[in-house]
Structure I
């Protein structure tokens, strides 16, 4: 892999070091500088001409840097690689900002997923790789460049299955929109356990910020419930589903969500006794946890990303 270059920008560097170890290739040197009025510059410090470059940057907001800041930095660095003659540039974006804004829900709404895709294409990105995007079809259709998708489900199943072997299990979607995701999770968990796993979902209606709906479809009584979602922000949707499952007779509730983009209030919600454990991927390292610190477990995505980079570099398939 002598012509492969792996860069990791900003706060994504710790994850990049893990990907580097998994891949068996060092991180390539680059420079990031801050200038007056909030401007910045980033450039590679190695010769990139004709080489296969991968830039790792997770586009979640964090203290001191918004998702917009990170998006700009990634786009500018991709442009710099292209201008310096890189043979191919792949943006590895474990968490893709604006992926939930993939359609108009109100008149004259923006379709921001498509606009973000256009920005990547404008700076010459050859390929984008992300993990557990909110709507896979919308993601694939938004990009004209190659759009690759990685699934964290095997990591969750591998972690959960050993502790569920002696119990009846039900996989629960916290809303009707996530049923397809929950069904795929249910099928994988059933294969790992070697026996049937049930499926359920909780009714959720949102109007002007107010969430309502009490229906629980599916049988959870006497079963361990695994609430599955693509993202946890405030934690209220996850907690609401957990309480509904316990009220209906579930013996315990675990949660698995790909992206931990925690907002104020998440710490209190996830610390609630209704939730026994919360598993998340390391695509967006949890911020602001105190009360729920010991309950939230972060699964390492570096091997998943490293294997994806290896396969893409060697011309293989991710499927």
Structure II
């Protein structure tokens, strides 16, 4: 293949990426994978189960097979191992919440040109996080889908020894608090988040039988009293959703909430100093541009500067994965 043809194929791959994404989103919306127990179904039978057109179902399911999400044999479709693990609700590894959550942003991303022209998110007539309880549940359980893997990554490199009381700021489904508490039996955690979000957190805490050690506290972290004398304040995947001024305000409040010698640890997307890499972080920065009023991805250097201004010392950062990092500082 010539270099010119290869370059053009790359452009076509990028521009056609929406097709596979939308196919997977619709399959999740239909809960299609829940309707394919072994040994599978024909397109006609599945169409009847879903209440959809059989011809359309046949074409659609062939595309899912080509994507590696279904297997087709003798005219019958069954879930691939990938789908059976992550896309069937009864599976312990189910991660469909985050995919359903991402599907909610389809219309917003369609307004990207308008966002670029106006410099602010487009009005698509709904609040994606809080307009309805079902949407919020998909969002919070979706964050749990992603966070339970990231929590294990964090535990490999971050030491919580000596931390007795942790504040999980905007802790969502209590994913990190649960993981940390399991690893460190002496640790007590308080998850502060909005009441609608804490409904999911409480379910997750009860599922993991940690009610005595992981507590919830309702409130907006910009407005609520955070409490005092925490050994550590954990801020995971929060700063990117807010403006620079809001982030600085939150770090000032965090400083006041810590005991002397206490630490703040910020877990967020990794960004090179010039903001042009890695790719996943740059794409997520555009996502924040589309769906928030002032959010973006910040580099570790920016966050470190904010911590220094807030009064923190011993500021350092560590890379967790190809696109995530930890930045921490200590209250003197």
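Bear in mind that the values in this text are calculations on the coordinates, not laboratory data. This structure is a prediction, so every number in the text was calculated from the model and none was measured. Cβ atoms are built from the backbone, for glycine too; each structure is taken alone.
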Exercise. Which of the displayed structures (I, II) returns the greatest value of distance in nm of label points 7 Å out along Cα→Cβ at positions 226 and 242 on calculation?
Worked result: I
Problem set entry | Which of I, II yields 17.9 [mean count of other Cβ atoms within 10 Å over residues 258-265, calculated] | II
Seminar exercise, completed: From the coordinates of one of I, II, mean count of other Cβ atoms within 10 Å over residues 2-9 came out at 9.2; that one is structure II
Seminar exercise, completed: With mean projected area of the Cα convex hull in nm² computed for every candidate in I, II, 20.1 is reproduced by structure II
Seminar exercise, completed: Re percent of Cα pairs over 19 Å apart, for residues 34-193 alone: value 69 computed from one entry in I, II; matching entry is structure II
Exercise. From I, II, which structure was helix-only ellipticity at 222 nm (-39500 (n - 2.57) for each DSSP H run of 4 or more, over all residues; to 500) = -14500 calculated on?
Worked result: II
